[in-house]
Each structure stands twice: as structure tokens, then as C-alpha cells.
Structure I
Amino acid sequence: MLTIDAQVHCYERNHPGRPWHEVLAGPPEVTGADMIRAMDAVGVDGALLVSVWTMYRWDASYALDVMKAHRDRFAVIKPVDPNDPKVADTIAEWAAIDGTVAIRIMMGPGVSEDAADPGIDRVLTEAARHDLPVNLMARGRLEQVRQMAARHPGTQLVVDHLGLAQPFAPPAPAKPWEELPKLLALAPHDNIAVKITGACTLSHEKFPYKDIWDPLGRIFDAFGLGRCMWGTDWTRAVALLTYKEGVDSFRVTDRLSDDDRATLMSGTLQKVYGWAPSGQAKTG
């Protein structure tokens, strides 16, 4: 079965030539070769490489370098700044780069909480113009996402990490699924998909994390597997589980059929992003 991870990160060690802004949980360095070794060890064919905003902010040059060196395994998602008056030019520039499959808004402090904000409108409009999905790091902002989807029905939105707060180290939150109803409320909007990334970090159990499956089942029922895609959020999750555990937990569960697994672990991603590892079939 083709397996594609919906979100991984690569980065260099901190150095003056490409300094980190802040430290993100994870190893001191994860190069493209490091990530490929981890993927090969567990049979992951490809991955979406999300430029690490915590470390590099809007500079996605390292992710781009990794992708260019390993075009058969990675595609790139580029963070953009909705407050930048020239963001439309940035989106056009990256849309023209072979291997860019989406852009991303980090909806934290400094990004307007108004769904009608001109900068957000500009990003969603330009993304649709270039046929790029918009990934949204939107925990605590899901009602705003609902309004954005309604304002821009022709723009594909993707909610990162279930739209829920996820830990960087043990333990999992006491009530990790408390905000789940707000995510489920987005399901009527056909232009919203959900990354089931980092789900294992919300478990109160050890591998294979059986307590995540009832809430995940509610998401699958609401959105349909055709709008859900598996991923690990590696390397953010290293303090909570191994890469192998993040992959195998979705392979060994009896809550998914083989067809379900194929859709969740590659089919939806190919449809939403129009990408597959080189030599592998695309759908949609």
C-alpha cells in the first residue's frame, strides 16, 4: 500500500548562515537524508515537507533545498504571512516552483481573528487562483476557519493537527478532545479537509493508542475519509512516540479496513494536493 505522511519537518542545526528564531521540540538536526532513513525503515513512500515556522519563520529555503535534493520523496508546503502586502507575489512565486503543493497560515498572535481580514482574504483568493490548498494551524480559531470556508468556497482549506492543541512532551492533556465539537462543526463545508496529524500524541495509553479511535471515528463519520489524511507531524512528536509507532498505530488497528487505510494514508492526500512520490499513481 502506498503510504504518504501528510506532515514532516526537516531542519539544519542552528548556525549563523540560517539561524533559528526559536527552538522547536525535536532532535538537534533532521536533514532530508535523516528523514528518508526514518521513512525507509517503516515503509513510508513520501511526505509533505512543511517548512518549520518556529525556527525559520517565512524562510522556506531549507525545505526547498531538501525537496530539490529528493524530489522523488518530498513536496513542500510554504508558510506565508497574511500581513505582508506583497503576499500575493510570494504565493505566485512559490506556485511556480515545481514541488510546491500548498501554502500555510499560522493563525497565532499577530494574525487577525477576523475572517474578513483583508490579508487573509488576499491569501485565500490568491491560493485559489493558483490552485494551492491553504493549510491552517488554527487551534482555538476553528469558528474563524468556518467563516473563512464560507467566504471562500472555491479555496481548499486543510485544518492541521485536527485543529486541537497537542503536546510537545508527555503527558497528553487531561481532556485532549474537548474542542472536538468545534472541528466537527466544520464538516458541512466541502472545501475543508482535516489532517489527522499528531493524533497519537493525544493518547493516554501506550502504543497502539487505542483510546484515540472513538474520537477519530467521529471525525471520519463527519467528514468522510475522503477529506481526512494521516500524518505524524514528525519531528515535533519525538518526546511522545517513535516514528515507527506513529506509522504502525494506523496499520495495526482493526478500526480501519484495508481500503480505509489506503484512503487515509495516501488517497486523500493525493486528491487534495495533486501529488504523489515519483513513479507512484496520483488520483483525482
Structure II
Amino acid sequence: MAWFSYLKRREAFSNREGVAAYDFSLLRSRAEQGVSAMVRVRNEAQKISHCLRSILPVFDEIILVDNASDDDTIDIVRDVIRREDSAGKIKLFSYPYRLARFGPEHAATPDDSLHSAVYYTNWTLSHCTRRYVCKWDGDMVLVRERRATFQEFLHGIQLGRRACWTLSGQTVYRDEHDDYYLARGEVNKEIEVFPYSLMCRFKKRPHLESLQRPVIFPKKDFTPVCFFELKFVDEDEFSHWSEREWPSERKRREWANYQLVRDGQVSTERFQRLGRTFLDNQVL
């Protein structure tokens, strides 16, 4: 199937609900050099400004899709565009359909439904116009000290054989007093950067969606921790899950650390205190 997709020039996708405005196509490849960041958000008002301001200098375009936020996310995005985005990198789209939460809800939802994270993510991918794509979430902030190195990396990957690249991120928690804590050892790595290709699209897994990587695109690692993943205890950071029986050690660790920070049980063995200016420092 992957090789068959590679021979196609375009593949069309439609949703079972029959909403033609949200049908889409994926192309075999994109010719324009550069890297598109695909940013899917819902209710990220406390984080989205720092997220976008941290990555504006390094990506060639930012495809931002809002999934029916009912907070100030959209107003903040528009303010960042007005104040910061003179180059017009940010393209704002709306996806108004409620998504099935990860876990059993996701498992029971067909992947051609407007309510599937698979369909939503591939629909977002269809709007990316550059040769490479980076999946970047609204709760991720680029490490300031890695900005130049990461930009060089994004340029360099376009010069050689196409590959899929993992990025490493470390979780940072914010407590009710607006102090930030780096979780020691909580470094997660997954494929985030990949060629725009019919063979690189998102497929359904038992609990969530993930990128399908064909064997012709080798997996490589960008090893430095290049982003912080933010979790704030005044938000329900696990509302997109439909169960609390976590399917992975990563989710179990995040849940445990979130509860510790929320309850004020922050030990120096498990956390490094960063202080209240940590987040602003990343976008100086």
C-alpha cells in the first residue's frame, strides 16, 4: 500500500458525515523548500503566545488549526499575528468538530469520521505547503538556547536524502503559584519532523493516532532536548483522554508528576525549580 501511494500524484479523502467542505487531498510530495509547522490547538490560551513566538523565527510557515476553542486562544493567535508575524508565516484555520478523546472513545471512532483525531490531523497536514513538516503542539515551546542549532538542523535536512526525525522534549510543570518545575529525567522522544509525502500520514492506533513511516524514509534522531512540553496544574491536562488507565509508562509518569506538583509535593530529587520567569525567558 505504501509503494502504491508513492506512485499516485494525489489521494482524495472524504468523511463519512458527508461534509464536503472538510474533504481534503494529500499530494505525493511538495516541491517548495522549507519546513511547515503544523500546530493543532484547543483551549491553549495560557500557552499559545509563547509557543508561536518561540517558533516564528525557525519555520517557513505555521499551519495553525483551532479545534473549537472556547477560551481566548484565537484572539491571542490573532494578536501574535498582528504584532509579531510581519512575514505572514502563520495561516489560521478552523476545525469545529468535537474529537473523540484518546482511549476507548478514539478506538470506537472510525478514522474517516470528522470526530477522529486521525482525520483531523491528516486534514491539518493537507494544508502544509513545504517539503518537510514538523508536528508541533500548542503546549510546546522551543528551547531558546537551541534556537540557532534547531534552525540549522531544519535547513540541513533538506539537502540530503529524505528521512523522518525524532525530536526530544522535556516536561515542565507550573504550579498554582506560577512557579515552573522541570521534571528530572522526563525526556520524551518521538517522530516530529517528516517529509511531506502520501506515505507519511497519520494512522489509527489502539489509543491514539501516530505517524506512518515507510521504510524508505529512515528514522534519525535530533538528539538535544529542543522543546519544553508545558503542563499547568490549573488546567485539566488530561481532558483529551477518555480513561485513566494509562496505556504507556510515559503517560503514567506524566500523571504522577502532575499530581505531585498540583498537591505541592515537589522534591528536589524529582524536580528542578525554574522560577516564575522561565517561560518568558524562552522568547526573549
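FYI, it's all coordinate maths here, none of it is from the lab. Computed from a predicted model, the values in this text were never measured in an experiment. Cβ atoms are built from the backbone, for glycine too; each structure is taken alone.
A few comments on the model shown:
- Origin of the derived value 134 (volume of the Cα convex hull per residue in Å³; candidates I, II): II
- Structures I, II, by distance in nm of label points 7 Å out along Cα→Cβ at positions 9 and 185: label with the highest value: II
- helix-only ellipticity at 222 nm (-39500 (n - 2.57) for each DSSP H run of 4 or more, over all residues; to 500) derived as -6500 - corresponding label from I, II: II
- Given 17.5 for mean count of other Cβ atoms within 10 Å over residues 73-80, calculated: source structure among I, II: II
- When FRET efficiency 1/(1 + (r/R0)^6) of positions 89 and 217 (r between Cβ atoms, R0 = 25 Å, to 0.05) is computed across structures I, II, the figure 0.05 traces back to I.
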